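Structures follow.
Bear in mind these aren't lab numbers, they're just calculated from the coordinates by the rules spelled out. Treat the numbers as computed from the prediction; the structure is a model and nothing was measured. Cβ atoms are built from the backbone, for glycine too; each structure is taken alone.
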Structure P
Amino acid sequence: MSRWHPQAWSIVTEVPRPDPALVAELARFPTTQIADGGGPIGVVGPGIVPMVSATEMCGPAVTLWTSPGDILYILKSPDLVRPGDVLVVDGGGRLDAAIFGDIIGGLLHRGGCAGVVLDAAVRDVDGIEALGLPVHARGAHPATGSVVGPGALNVGLQCGGVVVHPGDVVRADRSGVVVVPVGALEEVLERTSAVARREEEWRAGFWTGAGVDEVLGVDALIARQSGALPVEAP
């Protein structure tokens, strides 16, 4: 739980947002296929989960670091979030002081925010549910903490063990959250598309009545992994 950031008190207004068409293309894929594609992506660790029934989001990150339990820079965040952005908050994982609720959530939602991911606690869960704003967080707690800072907006941070920079593309759904560096979006799309095609081939094979080994080659895989077959050279 970090109480300081090298860029504490900073407010960076410019975000290197990627091509909206590429963001829309990534939104077509579930987080599971993006994660399976590998490459330069970050998969947010366990514990940051959907807090409301709306779970789908995909957009460039506006990043916010705050001293754990403090809401000063949370109050400033609606001024920087543009339509389609995802607000990503590093609140140090603190669970006994909520830093986000339905008032700021309402401002963000009206401004077109695509969703919020917090390594922290939230409150006003029923109110956030009524907004329809997707929010993933580490937990809920009814009381907030301080309004004194420090904080920082649009700086590098960590969320659930993943480094996030402003403009990185955040994709979240019911299965979790993945982060794609802004410069790697095209590569990740290629990898993810390959995963989607492979899964579609598997489903087509099973639909025709083929068995698991026929479609996936699982018997040969087991034999190879157990040492019964020699490992083929790459």
Structure Q
Amino acid sequence: MKIGILQTGHAPDQLRPVLGDYADLFRKLLGGQRFAFEIYSVVDGTFPPGPEACDGWLITGSKHGAYEDHPWIPPLEDLIRAIRDSGRPMVGICFGHQIVAQALGGRVEKFAGGWAVGRQAYDWQGETVHLNAWHQDQVVALPDGAEVIASNPHCAYAALRIGDAVLTVQPHPEFDHEVIAGLIDHRGDAVPGDQLDAARASLGAPVANDRLARQIGAFLKAKVPA
């Protein structure tokens, strides 16, 4: 099964030589599940010809806002709607979660409650799941038909199912402790110091990345196009 990764941002220059770019983190996360990957750097204007180019799709995180005026965002929203209409499975993570919600009729804003950084606890359909987060923007209004499957007091819409072929997640299952440590060092200027300190303190605590990797893989495989 070929998964198209729509890369919507780049990891900090200082991290890429060691950890790779954002698309590489997803290839590592989903490794061993018999996926082939095709990367399209949409943030740099490189788009697939259409939904049929791959069997399933994954949209990465980004330092950009879904509501910002970038030339690649309107065609990405068009592509998201086309993928949805095609019935192919689509997964969005962080910015990907937000841009999918926005493209399908929801709303994204810079959250008045501030940042979520580092290890966070989520109520995932009645079970507590810990994942790393790095965001200030949030989905604040749902698209039609969205089902909330994870939340916490800071982030009401932390994961969504939209129909049977769209799954979106606000936190980052592809971010391990090394990535969070690098973001603290190289993209932490806008984050309050006490939150950075708390994120550093939680770097050794367990997160459910492997669980989410299995869940995402199973979701993608369940909707293999005929």
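A value of 14.6 was computed for mean count of other Cβ atoms within 10 Å over residues 29-36; which of P, Q is the source structure? Derived from the structure labelled Q. Out of P, Q, choose the structure whose coordinates give relative contact order in percent (Cα under 8 Å, 6 or more apart) equal to 29 when calculated. Checking each candidate, the match is P. Suppose you compute Cα extents along the principal axes in Å for every structure in P, Q: which one lands on 63, 35, 34? The read-out was computed on structure P.
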